[in-house]
1. Please compute Rg/Rh (Cα atoms, Kirkwood Rh) for structures 1, 2 and give me the label with the greatest value.
2. Could you figure out which one of 1, 2 the value -18500 for helix-only ellipticity at 222 nm (-39500 (n - 2.57) for each DSSP H run of 4 or more, over all residues; to 500) was computed from?
3. So if we calculate mean count of other Cβ atoms within 10 Å over residues 39-46 for every structure here (1, 2), which label has the highest result?
4. Comparing 1, 2, where is relative contact order in percent (Cα under 8 Å, 6 or more apart) highest?
5. FRET efficiency 1/(1 + (r/R0)^6) of positions 55 and 127 (r between Cβ atoms, R0 = 30 Å, to 0.05) was computed and gave 0.30; which structure, 1, 2, did it come from?
Structure 1
Amino acid sequence: VTLGLFGDTVPKTVENFRALCTGEKGIGKSGKPLHYKGTKFHRIIPSFMIQGGDFTHFNGMGGESIYGEKFKDENFKLKHEAPLYLSMANSGANTNGSQFFITTVKTSWLDGRHVVFGKVLEGEELIKKVEGLGTNSGTPRSEVSIRDSGEL
């Protein structure tokens, strides 16, 4: 899957994601590598989204940003106006870490609550296959992992 990032609009959020894709920041405060390689999509809900990025607990309860544990919502200029947008997952305002999600439908109810920072450019078919492994509860029927990640 190839993702395009909106660095002009949300540069801090994009830099966090980009650096977590490359793993260039080394070990985080958690003692774990700041890297998406080997992490799971721990929450998959059909007709909604696929969520991953927890490299500390691998279950949606952890993760951390390159700036420390959490960082503030940068802005909400970009909207969830179509499927295949990339956004920060959070547990409330200003709680961005490393978890992210990719929408599989338009999700305008998330506008103003989750920072949009990218879009799927290639690999929609794979996203749809992953979505098909989801359940209404969000627990995947099969494990889906990020084999590797980086920057093109």
Structure 2
Amino acid sequence: MFELFRSFLPFHNPIGFGAADFIEFTLAALLVSFVLLWNPGLRAYVARCAEKPAYAMLLLAVLPIALRLLLLRNHPVPVPDTYDEFSHLLVADTLLHLRLANPSHPLHQFFETFFVLQQPTYSSIYPLGQGLVLAFGRLITGYAWTG
């Protein structure tokens, strides 16, 4: 048993999956298996859901969104705190202004930051993909987080 938990030490575990995560995952798997064994009606519902791939895919798409919305009260909307997150927000803001790049600021040498180009244009170094999704969320709801 000690060998199992020794693998969760930071030196042996570069992805950060800790012992607490392992215990939570095991308890969740046990809980789901007990619920499915204890409630035959739920087991039949899960079997019917598995027979309809479109319904199962819809459920898999809606369930994480619904769960995250339920968790908003205890875990509010995250704020950007790393350089690349601000760079993605710059892409979103640029796209919302119907541009692919912003004009360079006259005093650009005083505004240098990581992951943002200042010359020849003021733009992010990242491709438009994630910024496009953030821009869509901001366009629909006013918050980039919803994208």
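1. Working: 1: 0.92; 2: 1.13.
By Rg/Rh (Cα atoms, Kirkwood Rh), the leading structure of 1, 2 is 2.
2. Source structure: 2.
3. Between 1, 2, the highest calculated value is found for 1.
4. Working: 1: 32; 2: 15.
If we compare relative contact order in percent (Cα under 8 Å, 6 or more apart) over 1, 2, the biggest value is for 1.
5. Values: 1: 0.90; 2: 0.30.
Label of the originating structure: 2.
Just so you know, all these numbers are worked out from the coordinates, no wet-lab data involved. What you are looking at is a predicted structure, and each value in this text was computed from that prediction instead of being measured. Cβ atoms are built from the backbone, for glycine too; each structure is taken alone.
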